[in-house]
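Down below are the structures I want you to see.
What follows draws every value from the coordinates through simple rules; no lab data is involved. Note that the structure is a prediction, hence the values are computed from the model and not measured. Cβ atoms are built from the backbone, for glycine too; each structure is taken alone.
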Structure P
Amino acid sequence: MAEGTAQAWDAIVIGSGMGGMTAAAALAKMDHRVLLLEQYKTLGGLTHSFSRDGFSWDVGIHYLGSVAPDDRERGMIDWLAHTPMAFEPMGAVYDTLHMADAPPLALSRPYEAQERDLKDRFPDEGDAIEAWIAALRDARDVMYTMASTRAVPGFARQMIEWWNHRAIDKWCARTTQEVVDSITQNPDLAAAFTAQWGDHGGRPHKASFGMHALICGSYLQSGAWYPVGGGKTFAEHMIPTITEAGGEARAGVRVDRLLVENDKVVGLRTSDGQDFRSDIVISNIGARETVQTLLPDGFGPEAWISEIQALPASIAHFSLFLGFEGDVEEAGATRSNHWVYPTGEVDAIWADAPEGNPPGYFVSFASLKDPSHDPGPRQKHAGEMIAWTDWSSVARWAELPSGARGAEYRAFKQQVEEKMLALFKAKFPDLADLVVFHELSTPLATAAITGHHEGRFYGLDGTPARVLSDALQAKTPIDGLFLSGQDVVSQGIQGALWGGILCAASIDPRVFKQLRG
C-alpha cells in the first residue's frame, strides 16, 4: 500500500464463479471484509442461470459429484453457505452411453455397480474392467494428494511429491489413452472407458489420467447430484455469507489491470477508472487470463509467466438450449445424462463446424433433476445439447461486437443449430416433437460472458504438464496476488470449490481447520 492510503478491503476477488465465491466466503467466515467483482451482469460465473420464454437453464452445471451428506466437499459447502443448500440425488444410473449402433449402456454407481455394468456388456474383458476400476480409485486418491500441494510451502510440497512420486508418475504423468492402452486393446471397451471425457474437457490422448479419474470417479464414489433450485442457488446461498461479514459483491464491473507499488500488488483499477485497494487480490478469472490481461507490462517473474502461457487451453463448445412442452418422460427424457457418439469415435471434436456433423454430443434434462421445478399446466421442461468444438470455428468473428457479425455469422449459427437439431431428432424423435424453443450459444458467447481465453470454459487443459506444474499454486510468486478456481486444482465445480478453499487457506491458515472437518 502507498503510505497514507486507507485500506478499504481486506481482500478483493476478481470473478464470481465458484472459485471466487468460495474464496470470498471462506475469508468472510474468518471475519475478512471482501469485495467480490464480476464483469458479467449476473453473479455466479458458470453457476448462474438464465431464462427465455418461461424456460430456465444453468450455464455450466449438469450434475455434481462429491456432495453427498458425508463428503468433505459437501461439508465445505455447508460451512460456506449462509443458509443450507439442498442437493437431489440423480439415482443409481447417472449417465447413459450411446456408442454407434450398440444398445445404450447405462452407467451406475458406485464403483462395484459400474464394474458390473461393464462386465455385462463385455463379458470377456473382466480382468481389464477390474484393472480400470482399480486405476480410477488409485488415481483419484493421488490427485487429492496433488491438490493439497497447491496451498503448502515449497519444501513441504516437494516432500509430498517425492513421497508419492511413483503413484504420480503412474497416474498423473500419463494420459488417459496411455493408461487405457495398458489395460485393454478392445476399441469398444476403450471407448466406454473414456466416453465421459467431456466432464473435464480433456481429450483422452491429451488429458492426464489423474484428472479423468478425479472428475469421473467422483460420481462413482458417492453418486451424482443436482442442486435443488439450479446452479443459481450457489450465489444465493454464498453471497450473503460475504455481505454479512461486511463485504460486497458487485456485478457488471470489468477489471482493467492490477495496481502495483514496490513490486507488490496493492489493488486494481476497473475499466471505468475506479481504483480499489487491498494488500490481497485474488484472481478467479483463470491463470492464463490473469497473466495476459491483468499484469502490467513487464511485471512479474518471466519464468512463472512463461510456464503458464505454455500450458494449452481446453476445448470450446456449442450449446443448444431446448424448451419442451408435454410429457417429456413419456417421450424418453431421463434424469441421467446421455453421451452420444454416432460413429463410436470418442476422442474427437467438431473442429470443422458447420461442415459434417459433430462426432459426439451430450444431452441433459436439468428440469427433471430439480424437484423444485414446476412444469405448470403446459408441462414446460428444459434440456441442453452440447457439442465440443475448437475456437478456430468462430475465430474470424471474435473481434466484432455481437451485433455486428453480419449475415455470414448468422448463417453459420443457423447451420450449426440445424445440424444439432437434426441429430437430436434422429436420436430422440419423440422428444423432438415436443420442442417449442431452441437457441444456440457459440464459443463467442462463452468468451463474452465468462472472459475465458477463446471461450474455453474449462480453462487450462488437464494435461500431465498442467497437473504437474508448479506455476499454479494458489499463492503466486507476486506479493499480494493469489489464484483461485479451476486452474488451481481441476476443471468443474468441484475443482473450482477446492481452488477457492485452498486459495483462502493460503491467505488465512485458519481455513485449513475446515479441511480437517
Structure Q
Amino acid sequence: MALLAYEFWCSLGDEEVNRFKGESTPVALNLSQNLSSSSIKKSNRKYFHTYYKQLIEIILSNITPKEEDEEESDTWTYSKASSYLLHIMVQVIDYELFEQILKYIDIEIISENLSSKIIALLFFAVCCDTSTHKIRMHEFINSHLSKIINYLFHKNHLVQSSASLCLVKISKYFGKSGIFDSHTLNTVIPAFINALPSKNKIAINICQSLIHIAKAVGDLDTIKNSNMMSIFFEKVFSELVSNAYRVGAMDKDANLTMNCFLVINTLIEYSSHDKQEKLSEILIFFLTQFEGTLSPVENQTISSLGSTNTMDAIFMLQSYYCTVFRAVFKKLLKKISKEVGLKIYTLLEGSFKQRQTVYDEAILCLGALAINIGQGFEPIMEKFSDYLFYSIQKIDETSLCKASIITLGSVTRAIGINIYKFSDKFIPVLLEILTNENASRYCKLVSITTIGEICMAINEHFLKYLDTIMKLFLSAANLATSIPDLDDEDTIDYLKDLRFELIEAFTFISFGLDDCNKKNVFVPYVPQIFAFFKIIVEDAYPQRAVS
C-alpha cells in the first residue's frame, strides 16, 4: 500500500512539474511543438509546498537502499520511489525550501552516523538535477566536491556507492559549467582511476562520470592539439582495459566490461589531435584482441569475466571491439590504409562465420571503415555485399536492418559511382522495405535517404529506377503532409521525419540527374514536389485546440 501512496504523489508531482513549467511558457503552442495545452491553462496548486515537512520525513525514512535492493536493480523499491519523489520536489519548491534541504545536507554529510551520511549523499545526488536552482547548486557542489571524492574510499560500501552516484549527477548536470577545470581534474581523475577496482556497480558509476567529463572537456572534431583530458588519456585507458577484463566484470546485473568500453569509445571520440598516434596503437591492440576471440583455444581471461556462457562473452567482446574500431575510424579519417582495411574486414568476416550470422556492430563498423578508406573499400565491397544484402533483408530485426541500410549509404558515399555495380542487388530490396507493412518505420526512413544517395552517386545508371521510385516517394509525400490523429505523438514525429528524409532524397535525385545532364526527365515530377514543399513551408498541421 505504501508504494501505491508513492505512486500517487509521484503522479501528482509530474503534473505539478508540468504546470510549473507551463506558467513560464509565453507563447501559444501549435502541434509541431507537441505539447499539451493543459500545462498552460491549469494553475500550479503547490501541493509540495503545503506538505513539504510530511513528505521530507517520509523520504528521509525510506531513501536509503537496502542490501537486497542492490541485487534487484530493476525493481521499484521504497528507496527509488523516495529518490524520484525528492527529484520532483526540487523542481518545484521555492528558494527558501531548497535552502532547507541544502542546510540538512551540509550538516549530515559530515555526520559520524553512517545512515545520516548516506541519506545526505543521496539528497545531494538528487538535488543536482534541478532546473530552477542551478546557480545555487553550482556553488554548493564547489564547496563539497573534495569531500565527496574522498567518500569514494570510505570503508562503508553504501557510502562509497552514494558518493559515486553523486559524482555521476555532478558530472552529468554540471560538467560543462566549469566545475571540472584543470586544477579539479588533477584531483578527480586520479581518484577515479584509483576507485575503478571497486565493486562493479560503483565502478560503473565511475565510468559514467568519466564519460560525462570527457564530453564536457573534450574535442569531438579534433580541432585542438590537446585538451584537459590529454594528460590522463593513457593512464585512464590502461586502467579501463585492466578492469574490463577483471574477474566477474561481465556480471549480468552489472556489466562493467560494457561500461569500460563505453568510456574508451568516448575518450577516443573526444580525444584531441595529440592522441592520433595513441589511437593507432589502440587500433592495433584491439585488432589483436579481436583475433584472439576467433581462436578455438580456450581463453581463461574470457572464461573468468563472469558471463554464464563463454561464447556469449566472446560475442559481446567482438561487439565492443567493433565500437572501438568505429570510433577510431571516425577520428583517424582517411588515415587507415587499404591493406589494414582488408585485414579488418577479414577479421570481421571471420566473426560472421563463427557466429553463422551477421551483427549490427560489425556492419556499422564496416560502414565507418568505408568512409575512412574511400574508393579503397570497393574490393572489400565485392566480398561484403552478400552479407550486407542478407542483413538488409532482416526486417524482423529492426536494429540490424537499419544499421545495414545506413552502412549501404556509407559505402555509397565512399566508392561513389562504382556503387552502380551493386545497385541492381540493393535498390529492389530497399523498395521492398518501403512497401512492406511489416518493415519498421525507422528502416523505411533510412531507405528513402539511401536511395537518394545512390541516385546522386550513379547518375544515368539510376534512370531505369526513376519512375518507380518517384511514384513511391510522391505517395510517401502525400502521407507526410496528411493530418494525423493529434494525440498520436509517435505518428506526428514519424511524419515530420518522413518530410525531412523526402526533402533530402528529392535533392539527391535532382543533383544526380543534373550531373549527367538528364534533368529533363525530372521535370514531370516537379509540380508535385513543389506542392509538397509548399505545404511544409506553410506547416499545414492545424493548431491543437486550447480549452
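Tabulated results
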{"read-out": "Which entry (P, Q) yields the derived value 1.12 for Cα Rg over 2.2 N^0.38 Å", "value": "Q"}
{"read-out": "When relative contact order in percent (Cα under 8 Å, 6 or more apart) is computed for each of P, Q, the largest belongs to", "value": "P"}
{"read-out": "Computed -10500 for helix-only ellipticity at 222 nm (-39500 (n - 2.57) for each DSSP H run of 4 or more, over all residues; to 500) - originating structure among P, Q", "value": "P"}
{"read-out": "Mean count of other Cβ atoms within 10 Å over residues 77-84 from the coordinates reads 15.9; which among P, Q", "value": "P"}
{"read-out": "Distance in nm of label points 7 Å out along Cα→Cβ at positions 133 and 381 - structure with the largest value, from P, Q", "value": "Q"}
{"read-out": "Per mean count of other Cβ atoms within 10 Å over residues 189-196, the highest-valued of structures P, Q", "value": "P"}
{"read-out": "Distance in nm of label points 7 Å out along Cα→Cβ at positions 61 and 421 derived as 7.4 - corresponding label from P, Q", "value": "Q"}
